[in-house]
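Derivation of every value follows stated rules applied to the coordinates shown; laboratory data play no part. Quick caveat: nothing in here was measured; it's all calculated off a predicted structure. Cβ atoms are built from the backbone, for glycine too; each structure is taken alone.
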Structure 1
Amino acid sequence: MDGHAITDERISAVFSGAGDFNRRELRVGTHIIYVYAIDGLTSGGDISELVVKPLLQDTRAGTIDELFDRALHSTVYNSVAVACEDADDAARKLVNGFTVVLFGENAIAFETKTGEKRAPAAPEVENTVKGPKDAFTETVRTNTSLLRRHLRTPALRLYETQVGRRSLTNVTVAYIDGLTDPGLVERMKKRLGEIDVDGLTTPAAVEEYVTGSRPTAFPLLQYTERTDRFAQGLLEGRVGLLVDGLPLGYLAPVDLGALMTAPEDRGTDYLSASFLRVLRYLALLIGLVLPGLYVAMAAFHPEMLPTALLQAIIESKHAVPFPTIFEILGLLAAFELLQEASIAMPHSVGQSLSIIGGLVVGTAAVEAKIISPAALIVVAAAGIAGFALPGRSFADALRLWRFFLTVLASFAGLFGLTLGALCLLVHLSGLTSLDVDYLAPFSRVSGCRAVLRPRLFRQKYRDPALHPLDAKNQR
């Protein structure tokens, strides 16, 4: 299509060969009009009652332009009626659930979207005990309505655009006017405007194109399936992103403190939440460095271990034919394969696979003296600590760095482990999300407080790193 005048031939040619494209010719008085709709995206009952019936009941004489004007302003009952600018606009309206009626060379799009969509359900990944039970769905308009129920302020802004030359994916940028830094909003809009791709249909495509696909395993966008967490992110001064077809909401900018915050932190009391946060940071350290620390101590620095512990490790390695590094790397690889297999399998089979792999295979390998019990305990403890982290993308990045630190420890012991930890720190300090430092919560004098959950009634100011227009969170 060239985007000029709207004709029946142009619209029919666009959807030529599409089995779900419906075209109907109507005679209204002495005029011929055409009704177009996509089956499955529109409701046939709504089209009949709210569009076709009032058009056929319009028996007043006049020109085709007068019929068009009456349909746009008076005769049709449909609540949404938009005049199409050109043939391209008419085609876009059709694939978004509108019914298009052609009057000569003018067309009107009436909203008749079908009600067939998945209803909001409880979160599947970010489980909650006290919090709301509504989660995002694959329909962006349902997600915006859920967000409106949590944030009833008229200042909530929903900027909508389409990304993808062929997918024409509806993307919504959410923010609160008068609170969110306009610079953050403009940077998000600019990045969306620069995306030139056929389709934006997967989470990886959203994350990589929006963040610039920088060579890092750490997430530069925070995703959530919980509407209350998304709303809280907007109240903090962040920018939200909703993508049609994905049951997720993205928040930016993101930093290490936000990724280590669990959804339940605001659902429990201050002391319990702070204690769990401290445990979470300990789990981060354990899951990241424990395998490498074990390799370094067992292979290079056994004199630094207590005698009883060293003797236990030596006894556990008795008759094991492989070096310590091969034990640990092999177990880490087996742990990763077990996770991938359990995800790929059906839910019931995946649980059985985890039990078989964790108990039967692990126990059999120890009894066969292929691996030592100490190595199995170390890898299992690191794996459990990784599951304690709230964000799966962040946990996956730490799993990759766990391999890297373990390999460095196998070459140079504690020196290699320390060098790897410094490389990780330098890498994190060089990351930014919408120009906000990744380690922003820990770069200030009060950074140590980022580990603890703040007392809500004393949290009077928003994070200054986000540069909110309204810095006060409460009076």
Structure 2
Amino acid sequence: MIDDLVIGDYLDVGIWLLEINSIPIMNRSDEFINQALTLLRKKSMDGYEIYFNQSSHFDTESKDGNIETLQTDRYAGMAFRILNQQRVGFSYTTFSTPSPSGKQNISGELDRVIEDAIRSAGATSPDPCFDFTPTLKITSSNLPIFDETLESITEKEKIEKAKYLEAAAKEVDPERIKKVRKASYQETLSRTTLMNSEGLRFSYDHTLASLSVTAVAEFGGESEVGWDFEVSHFFNDLDAKRIGQSAGRKALERLGGRRIPSGVTSVLLRNHVASEFLSLFAHSFLADQVQKGKSPLKGKQGERLFSSLLTLVDDGLYPKGISTAPIDGEGMPGQRTSLVVQGELTGYLYDRYWAHRENLSSPGRRVESTGNSRRHGIKSPPGVGISNFFIEPGNHPYPELVKNLSQGLVVEEVMGLHTVDPISGDFSLGCSGDWIERGEKIYPVKSIAIAGNLFELFRKITGVGEDLKFYGAVGSPSLLVKDLFISGN
């Protein structure tokens, strides 16, 4: 039987998890695809696309030295896009345990889903901007995104990794770190296959493993938390001791926090905080937002809009990025795209559809897809989006940035980012961190707010660290910013 229950996504990478009740679905992918091809070739249409994703997922969490949760699942699903008379239709299905006559049942279900896609195409308006990717000539198929050893690592080793993560957080200060919340290890292995009527057929494998931990420090009736995480394509890259101890130290460092007077001061955004700010900025570079007039960057290509220290790229081939893949969501090769170079806006991000739209509306200008078609699971068709979107690191070690701050605020955490208006860029956010004088930490700070404008913030950068870190698909080094308003006492 076929089950269309979508369980969720993992780390915003667009890998949707679809339950298949532990059948060996990965060994049957060619069977499913070939059945779909047989059916598609009997239908009357101008073109088709098949997207097949299969994944396995392992998740364990340690609490008080014991395993709180342990979950292992396998998932698979198939999505279709149909092109007929310049109209596009879409439909999808997911697979679960077949009956003894599973081939016939699966074939029947695939036929139903394909017919749904054909009918949905008939209900849409013609649009000449839709097409499918032709056969690939060059791909980066040797990207370091698949850990061949991951399946051979025992569940016991993975469980011990979570337990060690919890223990590492506690050992920083056993007297004051009384609790550790959600010391977890997660992994996903996936295979993606994309093929179409233009001759494209491409598959690639992808692994992700991650650790995350929250430590709770208590002293004198006060309680503070510290959190850290790490994500890698390779299991052995995860350093449980370092991540656990980092979370423990962050919790301890927040104890004794105080408020500071209101005023305008320089601010040092830690890399994970800078990444969060940058994530709000990402939509402004998407071609659909630009062409719809929803981006403040529309019509400003070639202008110096930001600090000359800012260079911003989107790189689908970045080796350590979690969104790294040889092809994008519609089969175009991944690539590196410069968006801001030394403060100057140099480009936007396109998939095939929005590139075609711009070429039709501006005949004198020719743009191509930048390989930025993204899929957020099989439940919806692909659309333009970021891959690995990040600020290029500078050459300043973090301690040097603190010294350069001289007097001001290091921001370790911000709250309420969802309230920021991405169009105007105005923000006022709760935050905590450390007060710095003469380049040295004086005391922790809490219960204050920082206010300003997102676009002004990126114009006021006076220092860029070398400590690039990704927060999901968005990454940034630490950033030194002048003249932000602090609301305190």
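Laid out as a table, the results:
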read-out	value
For distance in nm of label points 7 Å out along Cα→Cβ at positions 412 and 428 computed as 2.6, the structure of 1, 2 it came from	2
For helix-only ellipticity at 222 nm (-39500 (n - 2.57) for each DSSP H run of 4 or more, over all residues; to 500) computed as -13500, the structure of 1, 2 it came from	1
Identity of the structure behind 2.2 (criterion: distance in nm of label points 7 Å out along Cα→Cβ at positions 124 and 244, calculated), options 1, 2	1
When distance in nm of label points 7 Å out along Cα→Cβ at positions 68 and 364 is computed for each of 1, 2, the largest belongs to	1
Structure with the greatest value (metric distance in nm of label points 7 Å out along Cα→Cβ at positions 340 and 388, set 1, 2)	1
Rg/Rh (Cα atoms, Kirkwood Rh) from the coordinates reads 1.10; which among 1, 2	1
